[in-house]
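Rule-based calculations on the coordinates, nothing more; no lab input. Since we're looking at a predicted model, the values are computed, not measured. Cβ atoms are built from the backbone, for glycine too; each structure is taken alone.
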Structure I
Amino acid sequence: MDKNLKELVSWMRSCANATNAAGMARYGIASKGLLGISMPVLRAKAKEIGKNHALAVALWETGYHEARILAPLIADPAEGNDALLEHWVADFDSWDVCDQACNNYIYRCDGTPERAARWCRCESEFTRRAGFVLICSLACHAKKMPDEDFLPYLDLIREYSQDERNFVRKAVNWALRDIAKRRVGVRPQCMELTNELIASRDKTARWIGRDAKADISLKIAREQCKKNTQG
């Protein structure tokens, strides 16, 4: 084992907190190799290390839950090729590893718009979740991506709105809400989709539609209130 990797693994083990791990498990974080290290501690360590792609790749392979949270924080997006990302997504076994990897690293890599759509179509629960989380990341951070480029993602939301698996349905809902709230140019189409889902005979689709519509409507009301106040 590389000296830097050995020292980092030793540090993680020294930070293990059984109480934190038990609390995390209650929130659905039941990954193998869970040490119970908090996110602020991991972020501080990542800042101390800086970008180190080789170390990130090696760290991921240790299998520790926190290693797979830390690795994307120090990985270099320029080195994020398909082989690496497909390998990582296949290892996702917890919603937080999925979300942290997507939001902190994968969305910054080349090919994310196509990758998001491809992963949404995968049957694996966490790969499909990753696809929809990437859509959220793009809606929030891809400032140069035109609003109309998000219309095909609405078709994916419609297509998978009946996937009742908890970690998928929440991500589908999240994607619909983030597109509507951050991409005003396609907000009318998002609202049409919420109404379509609410009218569905499928209970998962109805939940997604109702929850998304409530959140989007609140966003619109707040925007209008702010506009009226400024006016």
Structure II
Amino acid sequence: MAFSKEPGQSPAALLEKGNPTKPVLFFDVDNCLYPQDSGVQEEAWEGIYNYIKSHVGLDKEQAAELCAEYSKTYGFLPEGLVRHHSIDAKHYNSTIDEGLPIEALLKPDPKLRQLLQDIDRSKVRLWLFSNADDVYVKRVVRHLEIDDCFEGLSYCDYARVPLLHKPKREKFQEAMKDAGIESITDCYFVDDSYLNCRGAQDFGWTAMHLIQDGFPTPPSRASQHQIKSLEELRVIFPQWFKN
């Protein structure tokens, strides 16, 4: 893995290693660094429905309703399952995310890699920020052949009680600490989740809500920017690119 920093380091520790303070562009992973119609999401939901059927005792239709309710209420389905059904978050995560056939569904995208390489690292730093665990995130970006494009990652620790995740304000604070960035106004964020982008904007970050072609547009914007492709970053932030 090419990540040069581990989560949890203080800004002072990063600066001591010679990392100057500069803006950080945080990237979500799922449905953000690969096409939303790749089939990963469908596989994940199928696994979730089966898990809820086995551990909560609901059929698929009831499970879908429960997922919608908890996702809306908490912004993160596992939190609802832990709170109301005593689900072991770590077991849930290992069953769902680690069981996804990533290698069969995804393939490296040379255009994405070129986009990331065209960003001038002397002007902005790139950091991964996911509600998945670190093992899954590393597995995905390694398979996509872009692991060397990011300095580090902030992820969800499913063994932690209570769970800390996007869009909680404390999770954005933790991501800043992980990345060694002190100024909220120097934080930029790309995510496909409406709630995560709204949470980021409310926290003071500049957020780009990614809605890929073929997927519904919300009646109101989640954040400052709404994009259909990561390529639009070239237009929004031309000062960050080499060419």
If you work out distance in nm of label points 7 Å out along Cα→Cβ at positions 47 and 135 for I, II, which one comes out largest?
I
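Which of I, II yields 34 for percent of Cα pairs over 29 Å apart, as computed? Please list the in-between numbers first.
Values: I: 34; II: 27.
Answer for the origin of the read-out: I.
Check the numbers for relative contact order in percent (Cα under 8 Å, 6 or more apart) across I, II and tell me which is largest.
Top value of relative contact order in percent (Cα under 8 Å, 6 or more apart), among I, II, belongs to structure II.
Between structures I, II, where is distance in nm of label points 7 Å out along Cα→Cβ at positions 39 and 119 highest? Display every interim value, and only then the final one.
Working: I: 1.7; II: 2.9.
Across I, II, distance in nm of label points 7 Å out along Cα→Cβ at positions 39 and 119 peaks for II.
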For distance in nm of label points 7 Å out along Cα→Cβ at positions 23 and 223, which of I, II scores largest?
I
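Name the one structure among I, II that mean count of other Cβ atoms within 10 Å over residues 191-198 of 17.4 was derived from. Walk me through the numbers before you get to the answer.
Numbers: I: 17.4; II: 22.4.
Derived from the structure labelled I.
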One of I, II was used to compute helix-only ellipticity at 222 nm (-39500 (n - 2.57) for each DSSP H run of 4 or more, over all residues; to 500), and the answer was -12000. Which one was it?
II
